[in-house]
1. Taking distance in nm of label points 7 Å out along Cα→Cβ at positions 78 and 174 from the coordinates of each of 1, 2, which one would give 2.2?
2. For distance in nm of label points 7 Å out along Cα→Cβ at positions 38 and 222, find whichever of 1, 2 sits highest and give me its label.
3. Matching task: -14500 is the computed value of helix-only ellipticity at 222 nm (-39500 (n - 2.57) for each DSSP H run of 4 or more, over all residues; to 500). Pick the structure from 1, 2.
4. When mean count of other Cβ atoms within 10 Å over residues 22-29 is compared over structures 1, 2, which one is greatest?
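Please treat every number below as a calculation from the coordinates, not as lab data. Computed from a predicted structure; not experimentally measured. Cβ atoms are built from the backbone, for glycine too; each structure is taken alone.
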Structure 1
Amino acid sequence: MSDGSGESRALVLFSGGQDSATCLAWALDRFAHVETLGFEYGQRHRIELDGRGRLRAGLVRIVPAWGRRLGADHTLALDALGQVSDTALTREAEIGYQASGLPNTFVPGRNIVFLTLAAALAYRRGLRHIVGGMCETDYSGYPDCRDDTIKALQVALNLGMDRRFVLHTPLMWLDKAQTWHLAQELGGRPLVDLVVEESHTCYLGVRGLRHPWGYGCGTCPACLLRASGYARFAAESVESDTGTVP
């Protein structure tokens with residue numbers, strides 16, 4: 001139960017993708033008690049939710065001490081978000097760009113809703129820290145992934161709930177290659193392998209072929225970003241092992 005302050009208790013937004021899996025490992029490495037929260041909002045890549053249990057179990061196998069820290073898993077249905085959205089992530093549509101310049105994979109309000117509901121759950125569960133995989137380095141211009149958005153939302157949530165939540169975004173300034181490196185730092189090669197095998201990033205929800213970086217269609221923006229990041233991570237790892245200076 002809560003220690004009253006929730007100082008060492010965290011809630012991780014955990015979709016089952018590469019970024020959220022890395023964030024969960026990051027949180028387990030830092031906090032005494034960590035719970036997870038996933039959302040089902042009619043996303044085309046709902047398959048990512050299916051891997052959440054395997055990822056949680058895999059993390060405990062890799063670092064047994066994390067098993068003593070890993071708490072309850074929660075899933076919330078957000079059908080309304082899919083109903084009000086007209087995006088390539090919530091309907092069958094070709095991925096492209098809107099007239100505004102934003103990709104049509106942008107789901108308006110998604111991260112704002114996610115973090116607001118996460119804070120409401122954290123309030124009830126006595127959790128102070130909320131961890132999300134938002135990133136401003138390798139992103140598609142989503143305005144709700146920006147550091148300024150997260151900081152403003154933290155202020156609003158703390159005022160509106162009269163609590164002192166801390167929103168953590170450990171990947172905010174990391175590119176995809178650095179995210180792979182972070183996973184390796186946290187759990188070694190076994191964690192990298194777990195993320196490759198069990199996490200899902202493909203926007204189309206296609207498991208498809210097993211690539212060096214994992215499963216997916218291999219051609220959507222999410223797959224291309226993950227693949228290019230993994231390729232650079234692999235090359236940098238080889239250089240480090242051999243002592244080669246780039």
Structure 2
Amino acid sequence: MTAPKYRRVILKLSGEALAGNKGYGIEPITIEGIAREVKEVADLGVQVAVVVGAGNIWRGISGSARGMDRATADYMGMLATVLNALALQDALEQMEVDTRVQTSLEMSQVAEPYIRRRAIRHLEKGRVVIFAGGTGNPYFSTDTTAALRAAEIEAEVILMAKNGVDGVYTADPHKDPEAIKYDELDFMEVLNRGLGVMDSTATSLCMDNSIPLLVFALNEKGNIRRAILGEQIGTIVRKGVKDE
């Protein structure tokens with residue numbers, strides 16, 4: 001059997017990924033499918049941490065655009081990530097995967113507080129750790145959370161599992177049939193071309209800490225395992241890729 005390419009990873013899941021075809025809320029069948037794929041890679045001995053978004057429930061920036069105080073709107077989004085994290089935890093534990101939710105916001109009745117050393121210890125014991133609550137601060141995205149947590153726990157890669165797109169393109173492939181997919185990109189290319197893989201804060205954090213990103217389609221069954229095994233899927237973003 002092929003050995004995993006990575007020992008410790010961050011899996012970044014958007015909130016929309018948890019909504020399935022509904023587009024809103026939490027779709028149990030979708031959550032179950034994601035949990036099954038996470039279990040597969042955890043069973044390979046890979047240490048898996050997950051960062052969840054909240055776009056299926058609430059987007060702070062959307063609330064702000066409608067006149068809500070931005071900090072309040074962002075805190076609401078952080079709370080929504082906890083709902084998603086608990087749903088994913090439940091799905092994993094029904095499959096007998098030992099899982100912990102850690103949140104940047106204090107809510108001891110439902111989750112552990114985020115403590116870096118404790119998170120690493122859980123991973124070393126084979127537990128899946130789900131990071132919720134964003135960074136704990138408004139004005140930062142869950143992409144930035146993924147970059148920050150990856151740096152803190154020394155993850156080898158961030159797996160950016162996308163809904164409906166299988167990598168990074170020169171333009172939106174749903175709108176431009178001539179859009180070309182990149183196999184590899186440098187972080188500076190992403191920033192200079194405004195490709196929107198992550199927000200600029202998260203991209204810069206990954207670049208400064210040499211944390212590669214692998215962007216791939218979540219809705220293709222088995223892709224998380226393929227990514228872990230090092231198969232050529234999606235788009236890899238890292239330092240040192242030459243501009244063709």
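1. Going label by label, the one that fits is 1.
2. 2
3. Label of the source structure: 1.
4. 1
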